[in-house]
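What follows is a set of structures for review.
Just so it is clear, none of the values below were taken in a lab; they were calculated from the coordinates. All figures in this text were calculated on a predicted structure; none of them were measured in a lab. Cβ atoms are built from the backbone, for glycine too; each structure is taken alone.
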Structure I
Amino acid sequence: MALATAAQAHYNFPSMNGAADWSNVRQWADYYSFTPVTDVASDDIRCNKNATFAANTLSIAAGSKLGWAANPDIYHPGPLLGYMAKVPAGSTAATWDGAGSVWFKIYEDHPTVGPSALVWPSNGDTNVSFTIPSSLAAGDYLMRIEHIGLHVAQSVGGAQFYISCGQLTVTGGGSGSPTPLVAFPGAYVATDPSILIDIYSPVPTNYTPPGPAVWTG
């Protein structure tokens, strides 16, 4: 019973814009177990454990909303983040692994600081969305969604990273040059104060998600 309860408390992100699960999102090993990544120095922190290329790539216009489904829901307290990476010439969203300093952040949320707890905007959501920056250049991209569970983050390796990567073709757009660019692994360290943190006692008076600043275009 305890194991079943623990599994139900975990979640994944299997679909973008209402498509069938894992059709435009890279399916990763043991996705059915909902087990999070906990080692920020592992290659798993990029697109999850042994993620395989998806069969389809979603076409979306720059400046529009991109929706993600959570299964079953975002259960744990913590921030939601969105990253993208431009696919280099000679590759496609369906064939590139996303290695190197290529990722830029397009979204992060912040908690409301209450008297007894931090209140997280995405907690309990089954669907979330990001706006694709309107000045983003057309082309193929990877989209990385990440939710960080901070409920047992008081010790190194306690933070839980729930990650998926989707395959996109962005249309329209402009000539924006996203910055700063980071690598996964590399963008985070295990002792980052936004990753190694006690969110309960005392309740923090502020919180800044890990990684680079958001690029807004």
Structure II
Amino acid sequence: MMSTVLITGANRGVGLALARHYHAADWAVIGVCRSGGEEVAELGEVAETLIEGIDVTRPEDIARLQRDLAGRRLDLLINNAGLLRDETLGELDFDTMREQMEINAFAPLRVTEALLGNLGEGAKVANITSRMGSIADNGSGGRYGYRASKAALNAFGKSLAMDLKPRGIAVAQIHPGFVKTRMVNFGGLISAEEAADGIAQRIDELTLHTSGGFWHSNGEELPW
């Protein structure tokens, strides 16, 4: 029986690369994104199901996603949708900090909770986080909103791992690496395809025994 993966933010960057990866591996791909039209044309080529117009920060959109997927088993949920803004001390923008918290931290938790009925024993949840959410690894400061939102996502993911383990569902927090995407003006070190391959390998290795961990896509275990 074909396995099914749902990916949020699947219309570009790492999300689109993950959709392509799992399509090539003969998975049924459910691509979820906020945009429509030409922006999702490439995703439409690899997604068995395309759900457009979903803003993961809006409860009503999450409710629609839940309705659209009623009765559909998910073997893997990848919470990939994210946002990067920049704040510096002395010029802090608390609006952008709140925006990042909503998208990077609260939204993955909203999506996961809404789709619990679709995740059975043996399913996995992968939260695409960042090593910038590591407090121990922060050697440069700045990026207040992004760092805090990813640290919160890591905390949420760890709690999800504990709460979902009795149901047989494993959870991982995975840093994709410094990826050449629009988010960083394509100034990264690795391609989205390389990142997707590494993320998929980490997911494949994930077990209930290792559930709750925080990894780089290259396999390195990251400090909290």
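The table that follows gives values for the structure above.
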quantity	calculated
Structure (I, II) behind the derived value 4.2 of mean projected area of the Cα convex hull in nm², for residues 56-103 alone	II
When distance in nm of label points 7 Å out along Cα→Cβ at positions 128 and 176 is computed for each of I, II, the largest belongs to	I
Which entry (I, II) yields the derived value 2.7 for distance in nm of label points 7 Å out along Cα→Cβ at positions 32 and 96	II
Computed -1000 for helix-only ellipticity at 222 nm (-39500 (n - 2.57) for each DSSP H run of 4 or more, over all residues; to 500) - originating structure among I, II	I
Of the structures I, II, the one that 27 was derived from, the read-out being relative contact order in percent (Cα under 8 Å, 6 or more apart)	I
Source structure (of I, II) for semi-axes √(5λ) of the Cα gyration tensor in Å, for residues 112-167 alone, computed value 28, 10, 8	II
When mean count of other Cβ atoms within 10 Å over residues 136-143 is computed for each of I, II, the largest belongs to	I
